[in-house]
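Just so you know, all these numbers are worked out from the coordinates, no wet-lab data involved. Everything numeric here is computed off the predicted structure, so don't read it as measured data. Cβ atoms are built from the backbone, for glycine too; each structure is taken alone.
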Structure 1
Amino acid sequence: MWDWAIWTALILAFSAGIAALVLLVVRVLQAVRDLKRTRRRAVRRLDQVATNGEETAERLSTAGDTVELQESLDRLRVSLARLAVLRNALDEAAEDTVDRVIAFLPRK
């Protein structure tokens with residue numbers, strides 16, 4: 001007599017579970033995609049900052065040969081070297097993080 005209600009409840013519960021799993025997979029894939037996109041944008045912007053800094057250093061070196069300018073140029077070169085190191089570290093950290101996340105994702 002109550003068989004139809006039990007079967008309906010089981011089918012609804014199973015369908016809800018499948019829907020939840022599908023939603024979880026979609027959200028994880030979106031998160032990984034967003035993480036990759038953010039990493040690419042951050043690296044691209046850091047490259048742009050480094051390029052602008054190098055161009056500025058070149059312009060300053062041709063602008064004049066004052067002592068103060070030379071000291072500023074030296075500080076700029078040190079800062080650019082630090083930026084390059086930080087950029088490489090960020091890229092490696094982002095790759096490690098993405099690799100760890102991707103390791104748990106199913107492959108096609």
Structure 2
Amino acid sequence: MTAPALKERHTLSARNIERTIKRKSAGVYVLSSVVDGVASVRLVGRSDDDVGAHLKGCVGLYSQFAFVYASSPKNAYEMECEIYHSIKPPENNKHPARPRDAEWICPVCGQ
């Protein structure tokens with residue numbers, strides 16, 4: 001499988017999140033830090049219900065974000081797994097977790 005295309009990077013601020021994320025939806029995001037003008041992805045994450053709210057909790061911790069909406073929580077999990085395996089962000093020290101009651105399987109490693 002191929003990792004989903006994320007929308008363009010934006011400066012991580014509450015205002016930019018509100019301007020960019022137009023609907024309450026499941027989604028996947030990457031967070032980047034910028035050092036000496038160079039952005040590097042640090043973390044991939046997801047929300048099963050409101051990607052904008054999750055991102056607002058990260059304001060002040062990272063410099064930039066990119067995201068993609070998901071059609072369902074399962075779709076968000078699968079996209080998060082694909083991005084996690086593709087990018088291997090340094091601040092994700094564990095494989096993406098599924099909800100407790102879900103029996104979903106990672107589309108990349110089968111975990």
Structure 3
Amino acid sequence: MAMPALIGPKDLSRDVIDEEFRRKTAGAYVIGTRDPDQVMRVPYTGRSDDDIASRLKVHIGNYDAFSYVLAASPLQAYERHCEIYHALKPSKNTRHPYKPKDVDCVCPVCGK
């Protein structure tokens with residue numbers, strides 16, 4: 001299964017996040033730092049089942065860039081997060097993405 005196409009990288013700042021997300025929405029994301037060649041190093045992946053902007057704002061000051069993919073539902077956000085997690089094997093994520101509340105599902109990559 002291929003990793004979804006991500007939008008970004010974008011600066012991880014309140015202004016950029018507010019500009020990107022004008023309404024609450026689910027999605028998956030990666031955060032990290034950009035090297036001098038503007039290549040993004042991704043140590044962390046995450047998601048929000050309902051408000052990706054608020055989740056990204058938690059990371060301001062710890063990293064300088066983010067990329068994301070929007071999702072139509074918590075299930076889709078979980079599936080995109082799993083695909084990204086398995087493709088990138090981020091160093092700061094030690095556990096497999098958790099399943100969304102009240103959704104019966106399995107990881108589309110490993111079946112967990």
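General remarks:
- Structures 1, 2, 3 were compared on FRET efficiency 1/(1 + (r/R0)^6) of positions 69 and 85 (r between Cβ atoms, R0 = 25 Å, to 0.05), and the highest value belongs to 3.
- Structure responsible for 4.0, with distance in nm of label points 7 Å out along Cα→Cβ at positions 37 and 53 calculated and labels 1, 2, 3 on offer: 2
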